[in-house]
Structure I
Amino acid sequence: TQKYKNFNDFEKRVLAEPIEEINIHTHFTVSYEKIKKGTRNDTIQFYIEKKQIAPDSFYKVDDSVYEAQQAEKEQKQTALVIQALQSQYTTILMENMLIGYKDMQDIELMAGLQEMVYPLYDELKTLRGLDGVRDHLAYVSRKQTSYSKTNIVKYLKMAIAQYLVTVKNHQFKS
């Protein structure tokens, strides 16, 4: 016995209704094409695409914990920027043209320098003095190659981290 005597019944019950539900309730869009051989339907070709969904950032709205964390992050960043602007290392970086006056207005950059790079400069200052820091930054400035995408914080952190290893090895051998 055939359950679906007519293709239209099969199409309605097995294809159209389930595909409509899938399209409504999932992140996929399903469509199909009937491929005929002669006068009869021979095969069905299915097409499945993922729907483009805009990111939902409204879940963060009115979330007091998230807002408190953001406020705390901004306060911490502001404090770091103030420390960075008052730091002697910022002056040395500007003298060596590793940062410019526009960089001084970049809050994330200045906070990143204060948080990740300047503590390493403090360590070098302890080992070699402030002139050691000046010499290192002059060397970095001379050897720096310009890139279209610069991340000066990452670059300076890498440079000082590698130099500190060299300095410590040299002191250990002495």
Structure II
Amino acid sequence: MAGVRLELDAKGAASALRDLVKRSRNPRPAFDQVGRILRQHVVERFEHEEGPNRQPWKKSLRAKRQRGQTLTDTGRLRKSITWNRLPDGVEVGTNVVYAAIHQFGGKTKPRIIRPKRAKALAFRVGNVAGGRGVLRFASKVRHPGSRIPARPFLGIDDRDRRAIRRIIDRHLLRGL
């Protein structure tokens, strides 16, 4: 007669369960790994000029003119991305004031522009792209504000979820 014999090592199972409970009560090592990997993924979004789930950003005028990267003029925003471990998770973000308008998009406020190092502002009116036009001078200019399209760099996407799951699984199941 064919059959199956199943033996359970109760001591080993109990020990493994105790280890699992112990690791679940101390998620800090896993949270640290999650914070590091999420920060790395955000920085990579700047390099690839794309948001979560690989949505490409609209190219900025500055990046087009200078043949540079969008949201990476000085690199300040990218360099400001940090993570912080919380008691029940991880937060990833930045303290740069202008980050929100780039993340969510919006319109800047109208403002007056005045010269900083000269008595007047100088600018060309006309065919700006070709570098021609009439040279004008002004002591101040009313800027109507700018529309900034959303270029999200923060957020959790499928790649992040897979990485988080791997880290948590490894943390909980280590040694089993």
Structure III
Amino acid sequence: MDGLTHPLVGSRDAKLCLLTGPFDDEIESADIYEPLLQEMRGNAVDMVCANPDLVVKSGQRMVICAGSIAQLYAKIGGKVTYAGKPEAPIYQAAITQMTIAAGRTLSKSRILVVGDGLPTDIKGAAQNGFAAYFVAGGIHAIDMGDMKTPETLARTYGLIRHQFADLKLAGICDHLHWN
């Protein structure tokens, strides 16, 4: 929050909430935040959700992300603006940072978006003209199954193609393995 001109205040005095995630990474439901969200709605606090992901895989568990809390806030009548994936500005910011790091202009055709979220990562790649590599063993693991059989791989490929016809799908894997 360094560099902001407005002071940080509590929920009673807030006019804007910048939501980046839950207070506790072990929370499995956004419902625990409903009393706070009701108070914010009563005070007409606008929310900017900086990470629209609904869930994230933490070890072997699924835990909520900022998107789940924002979704609940919108459901109870709060005003939410979404930033981050799949919106274009986050990809432009990433290209700018990569261009600075590389010391040269980078073409979208040379950038690969890797992600496990169909509604954010893969949708963002499709909407913004990037190739994508889908990690099926992430948040959609239960729905997708493992990628060890040609049938499962073909079904997953077909599902992604059906949802994102213009996507340049570079590949699908179960998990990323770093050496």
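Have a look at I, II, III and say which one yields 0.35 for FRET efficiency 1/(1 + (r/R0)^6) of positions 14 and 54 (r between Cβ atoms, R0 = 30 Å, to 0.05), as calculated.
Details: I: 0.35; II: 0.10; III: 0.80.
Traced to structure I.
semi-axes √(5λ) of the Cα gyration tensor in Å computed as 32, 22, 14: which structure among I, II, III?
Working through the options, I get structure III.
Using distance in nm of label points 7 Å out along Cα→Cβ at positions 22 and 46, single out the structure from I, II, III with the greatest value.
Numbers: I: 0.4; II: 4.0; III: 2.8.
Evaluating distance in nm of label points 7 Å out along Cα→Cβ at positions 22 and 46 on every structure, the highest lands on II.
Suppose Cα extents along the principal axes in Å, for residues 38-93 alone works out to 45, 23, 13; of I, II, III, which structure was it derived from? Could you put the intermediate results ahead of the total?
Working: I: 85, 35, 10; II: 45, 23, 13; III: 35, 31, 12.
Structure of origin is II.
One of I, II, III was used to compute helix-only ellipticity at 222 nm (-39500 (n - 2.57) for each DSSP H run of 4 or more, over all residues; to 500), and the answer was -18000. Which one was it?
On the way: I: -18000; II: -12000; III: -9500.
Attributed to the structure labelled I.
When you work out distance in nm of label points 7 Å out along Cα→Cβ at positions 126 and 166 for each of the structures I, II, III, which one comes out largest? All intermediate terms of the calculation are to be shown ahead of the outcome.
Values: I: 2.1; II: 5.8; III: 1.1.
Result for distance in nm of label points 7 Å out along Cα→Cβ at positions 126 and 166 over I, II, III: largest is II.
Coordinate-derived values only; no laboratory data. Fair warning: this is a prediction, and the values are worked out from it, not measured in the lab. Cβ atoms are built from the backbone, for glycine too; each structure is taken alone.
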